[in-house]
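FYI, it's all coordinate maths here, none of it is from the lab. Worth saying up front: this structure is predicted, and the values here are computed from it rather than measured. Cβ atoms are built from the backbone, for glycine too; each structure is taken alone.
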Structure P
Amino acid sequence: MSVYFTPAFNKFFIDLAPNNNKDWFDVNRNRYEQDVKLPFRGFTADVIKEISKIDPTVKMEAKDAIFRINRDIRFSKDKYPYKMHMAAAVSRLGKKEPDVCGFYFQLNPEKIQIWHGAYFIETPTLHQLRNYIAANLKTFTKLQRSKKFVDYYGEVVGDGNSRLSKELKAAAEQEPLLFHKNLYWGAELPAKMITSKDLLKTIIEHYKAGKAMADFIDEGMKGKQ
């Protein structure tokens, strides 16, 4: 395994923190290109390559998976123009498409964050997914309790509570996650992993640990895709 990032990756963001403005960024743009953008693109390309070996339906390019460092400040009280991290999302439909499980990773000087699951689910698909889970509660519970899943992620979480149909209320008494509008699971790794030769291996291990759950969720949503 090779090392993708040098300490200069984290140093760029440490220096950006008190200087989050366009003038500073323009002066340090070459640092960003060489120490952050290019290595992150190479790393993301290899993540996609490894994931596509596991799931051949994933065929996206790194440039389509990576989020821009520029923040959208149009409707935000926080007017800092740049994010303090690099992030990418990998899925078979693209990083911003709804109704599909995606694998998201984010690197910054404080930690590595990993999220896996379905965050943007449109209403018709959500109704279908809830019915699927309710009809397969034993399988859903088994996947949540599998040792590998628990070791890597702990549990499935969600947010955006909403009302349920009468038919689903009984199932929701057994599985409260049915109330949520999205389902996902996450993990954090220490920032020192960014410069480790085991970074790619560790990221892919997390992907594998969540894949069975992601496949189940995708199966429940696939009617609209």
Structure Q
Amino acid sequence: MIISPSVLSCDFGNIERDTKMLDASEADWLHIDVMDGVFVPNISFGFPVLQAIRKHTNKTLDVHLMIQNPDNYLEEFKKAGADILTVHYEACTHLHRTISRIKELGMKAGVALNPHTPVQVLEEIIGQLDLVLIMSVNPGFGGQSFIDESIPKVKRLSALIAKHQSKAIIEIDGGVNLATGKLLAEAGAQALVAGSFVFNSAIPSETIKALKQL
């Protein structure tokens, strides 16, 4: 299981400390949620914070764009240190072009689906994706309750990937803990994003270790 702790839940007064903690932990990736206050009802952070995080870790930066018009910023996210760049299906009018450009820039390309969006919308592009991110909460804020329908949705996505012999990794974001993580792993998830569950725990590195063992 790939574990990608969400730095949105870290202590921003001690972002260097928390990044170094994640870097020393068993986390595989660091999940960076970028929100613009338009596509989702919240604003997080942009290029300066991403660049600061990049300075303190060699781990994969798993950047999730919850923004309108992501095509305008693809090059900037590459320059800021993104290794994986995930855009929302709902925000991309020309998704094939967006995915192609992300790959041209040397990043892995992912597509995120909001809870109401069916996996079938990826039928024509699944073979070109490196990652599909299923939102198991409505995007915008951390600490929300897990949406149970996400479990069968992961199973449907797994079947779609197998049908097209895609190499896309299934990642889940929202309400992930040891209980939901176990169900998601059984359904076919290969990567888990965990924010508040990790950072609100007594020893975050031990929580990451427990998630890794799912």
| query | Suppose you compute semi-axes √(5λ) of the Cα gyration tensor in Å for every structure in P, Q: which one lands on 34, 20, 15? | reply | P
| volume of the Cα convex hull per residue in Å³, for residues 46-133 alone - structure with the largest value, from P, Q | P
| Top of P, Q by percent of Cα pairs over 15 Å apart, for residues 6-53 alone, largest first | P
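Quick check for you: by distance in nm of label points 7 Å out along Cα→Cβ at positions 142 and 190, which of P, Q is greatest?
P
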| request: Work out distance in nm of label points 7 Å out along Cα→Cβ at positions 30 and 158 for each of structures P, Q, then name the structure with the largest result. | output: P
| task | Assign the value -13000, calculated as helix-only ellipticity at 222 nm (-39500 (n - 2.57) for each DSSP H run of 4 or more, over all residues; to 500), to the correct structure from P, Q. | result | P
